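Following this line, the structures themselves.
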Structure P
Amino acid sequence: MPKMKTKSSAKKRFKMTASGKVKASQAGKQHGMIKRTNKFLRNARGTTTLSAPDAKIVKSYMPYAR
C-alpha cells in the first residue's frame with residue numbers, strides 16, 4: 001500500500017495541537033491594513049483554532065498529523 005499524500009499547502013498553513021485541534025493564523029492580515037479598524041487588527045493577532053467543520057476538512061488533507 002503506498003503512502004498517503006499530504007497537501008503541501010495545508011502543511012504550510014496549519015498546525016495540529018496536542019489535543020487534536022487545528023491551529024491557524026488569523027485571516028485578513030496580509031494587506032490593506034489602512035482600511036481595517038484598530039479593533040480588527042488587535043483581535044486578529046496571533047493564531048486561532050478552527051471550527052469543527054473546517055478542522056475536519058483540514059485533517060483530511062493531513063492524514064499523518066495526529
Structure Q
Amino acid sequence: MPSGLTWSQLLSCTTCGWVACSDDSPGGHARAHYEETDHPVVAALVSEPPWRWCYVHGRALRG
C-alpha cells in the first residue's frame with residue numbers, strides 16, 4: 001500500500017469477485033465498491049469460520 005498504510009482485512013465481492021480492503025482499513029474500498037455497483041455482499045478472503053457482510057442490511061450473514 002502507498003504511504004506505509006496497511007489493510008486490516010481483504011474482502012471479496014460475492015457478485016463479481018472484486019477484492020478490496022475492509023471498511024476499517026484506510027480508504028474502505030469494499031464499501032466504495034458497494035456504493036458504485038450496488039453489489040451488496042462481501043466475504044472475507046481469510047476467515048475461520050467463513051464470514052460475509054451485507055451492506056444493504058448492515059449485518060453479518062450466516063451460512
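Throughout, read-outs are computed from the coordinates displayed, never taken from laboratory work. Keep in mind the model is a prediction, meaning the values are calculated, not measured. Cβ atoms are built from the backbone, for glycine too; each structure is taken alone.
Quick one: mean count of other Cβ atoms within 10 Å over residues 8-15 came out at 16.8 when computed from one of P, Q, so which one is it? It must be structure Q, since only it matches. Can you tell which of P, Q yields -4000 when helix-only ellipticity at 222 nm (-39500 (n - 2.57) for each DSSP H run of 4 or more, over all residues; to 500) is derived from it? Matching structure: Q.
Work out which structure the value 1.6 belongs to, where distance in nm of label points 7 Å out along Cα→Cβ at positions 32 and 48 was derived from one of P, Q. The read-out was computed on structure P.
For percent of Cα pairs over 16 Å apart, the calculated result is 40, so let me know which of P, Q that is. Going label by label, the one that fits is Q.
Here relative contact order in percent (Cα under 8 Å, 6 or more apart) was derived from just one of the structures P, Q, and that gives 43; the source is P.
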